[in-house]
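Below you'll find the structures, each written out as structure tokens.
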Structure I
Amino acid sequence: MVTCDLIMPEIDGIGFLREQMARGPLPVIIVSIANESGELALAALDAGAIDFVQKPTALATEKIFEVSDELIGKVKAAASVSMKHLRIGSGPEVLPSVRRESSGMADIVVVGVSTGGPQALKYLIPQLPADFRAPIAVVIHMPLGYTELYARKLDEMSALKVVEARDGDSVAPGVVLLAPAGRHLSFARNNNGAVVAHLDTRPFDSLHRPSVDVLFQSAAQIFRNRTLGVVMTGMGSDGKQGAAWIKAQGGLIFTEAEETCVVYGMPCSVVEAALSDKAVPLDRMAKAILEVV
């Protein structure tokens, strides 16, 4: 595997990725400072990078050690990545919307995803029809400054409305709320009894912020047995405890099947805890969701 900057002489990180993926795909982690818009990092993911680590400074100083644990963990995870499972440059033009009869078992869909997630969501969300009958809330592990732009890009290619969640946003059918990096996304009821989004930096002790566990637990408390949790590709075990909350309330848990995961970490932790109702390959996940919504 390779770690690669974005800003380099002669050929930049995007150019390198496109050239390398054309010659022979291999796991690449971008290690770079953020540009103002975040466009370069998202373009790198489209070009085939599996993940990225945000450098604290462009200078050669000891501040780089601040990201050492994160980088080491992602490098180790990259060693197990199968590039054939990474969807490079996935777009909606080849993805027809999927329509299936519904059993009406779920009133909310909550999704947790990490490594390989940007590509996986760009494959999944555009397949859901505009008249999708439930709200969707998503936690994806991304550095600060990227979730708003990613939500806009996903919105452009989807029939559903995709937005970075704001505190107090309505939780409505046909709307995908993406948790902003740095804050947990959960649910609350307003004075009228309607369910709205709630953003908070607490709990502070979670490994990730936003946390899949926090989102899933909140969904279980508000929507109880009408909750569908979906745990997709990613490193670690975020989502396992939240899946247990959903199952305890009688809800459903789908996990992405190992054969389509870029990293079979998060789904594996749920499966091994006997919390998964169904393992579903990514190319059939939209149909599986529509069967219960």
Structure II
Amino acid sequence: MESAAQNRPSFDTIAIVGVGLLGGSIAAAVKAKGLVRRVVGVGRNSQRLDAAQSAGLIDAASTEIGNCKAELIVVCTPVDLIADGVRSAAATADAGTLITDVGSIKGNICRALDGALPDGVTFIGSHPLAGSEKQGHRHADAELFVRSVCVITPDASAAVVQVNKLTSFWETLGATVVRLSAEEHDQILAETSHVPHVVAAALASSLQNENSQFVASGFRDATRIAAGDPNLWSAILLNNVDAVLDSLDSFRDQLASLRHAIENRDTQTLQNLLRNAKRNRDELS
């Protein structure tokens, strides 16, 4: 059983900018674990914030990002809005404030914020590899980050105490923390997340309407992520263009090899390609 000391909040106040699925899940998790005294939700839609507060996810709400005084600020907006959100929050933040995000790209965000924040305010990028195609705080899950990986991308200037504080935060929510450079993160996520979304979208788009009645679990599983928010995903893809294109080229080569084997009735090559794919997939289990 956890002792009272272990259960003591590590922050007095956390502000969450964007109380959707990820932001709402962070709020639910810190409350469930008793990590904070107060959670402030920040967003543009007061009705949604009121609903999140009524659901018990946040203790207070504000539509002004400059009002989110907190020791830790987590920006959970779409990736093309994160840098501006961090700058706005940092402008009125107290010295010692730690700001992070949950964005699926890191390079553009970190470059935009390099040297742009007031003295004493630290930004360290985060990307918890958790979530779903569902949207909104109604789907918030306090256990969302348990047994997940969270990448953080501190630069060389980040204070060790702040890096350790952020690491401890994500670990307490149940994640395994991995440190990468922003560029490494974007190259890896292009292969493991961004291009899979493009492939799922292409496959879903290829379905002819008259054939939809014949769709079973295989097609549904392969295209599930295509149900994600198009605005959110277009921003992700267009903020990681070079890495996405590199990964798409690799996928194109694999697809071409499969096509060539099928076209030439090359059983041995086709089986080798499928066997390699099965092995890679089985290793994820």
Structure III
Amino acid sequence: MERRRLAFLPALLLMTGGALALPGPTDGLERVRSSDGTLIAVECAGSGPSLVIVHGGIGDHTRWTPMFPLLSPHFTVCAMDRRGHGVSGDAPPHALAREAEDVAAVVDSRPGPVFLLGHSYGGVAALEAAFLTKNIVSLILYEPPLQDRIDLGVVGRIETLLQADQRAQAVTLFLREVVRLPEGEVEAMRSRPSWSTFLAGIGSQPRELRALAAYRFEPKRMSAVRMPALLLTGSDTASPYLKEATSSLQASLPHPTLVVLKGQQHNAMDSDRPQLADAIMRFLLKPGSANRERQPR
């Protein structure tokens, strides 16, 4: 029944400009058709200018929905499932460029200019999407892993664990040796609701890590990213590569603002939502800023 209901979606998407809620009994999410036809799921809440959120390497958009009550009084907050995660579609071959096209499609499906926030791997996709659409008026990047520091040996170990159906061990290895979270934080993440989405999403990590290994950050290109950009980093983030990436962005983007989240690491959306929301709102709603002046009305 579900396949029959979905069969007519591509034609319907063409007629509606890209985004719509599924008819009949649904999950309440919108679907946006990316440039290769892949359907990207999006959950929105609130009113006002659109703030699109792109989640990181593992998990899905639901990691960010607990932030909705803090942000939705000011924005229409839309969190998307990246391809291969949550209930979004997927299509081979995987490429970071396809992920950027997905983000741009979601941005372009929203009415008016859009604020865009990307976390971790989603931050790289968000940064690259800024080259594909003119509808992004502000960019927020939370520790995107831009530097070529992917240990392909670790990728192989994750694949071996996945082949043995040891998903929890694969997630733990990813958090310890790729994200470089300390053991106490890894243990804390096991007890959070998002852990189940990490288990579901870890299968996409090998291909995404290989995509990051092939990615080349070019500082000179950043001169074309003219919108204001907020760079978020945790004061306690352990990975020197994430710190290096943030510094590179601060040095190369035309209009960067750096905010250090006190006492936080790579996951303030889990561990200190009020501080993270405050940083986002201070940047986007600052009186007299270009962001406030360019908000959709």
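No value in this document is a laboratory result; all are computed from the given coordinates. Just so you know, these numbers come straight off a predicted model, no measurement behind them.
Structure notes:
- Computed 23, 13, 10 for semi-axes √(5λ) of the Cα gyration tensor in Å, for residues 66-121 alone - originating structure among I, II, III: III
- Answer label among I, II, III for the case where helix-only ellipticity at 222 nm (-39500 (n - 2.57) for each DSSP H run of 4 or more, over all residues; to 500), calculated from the coordinates, equals -11000: III
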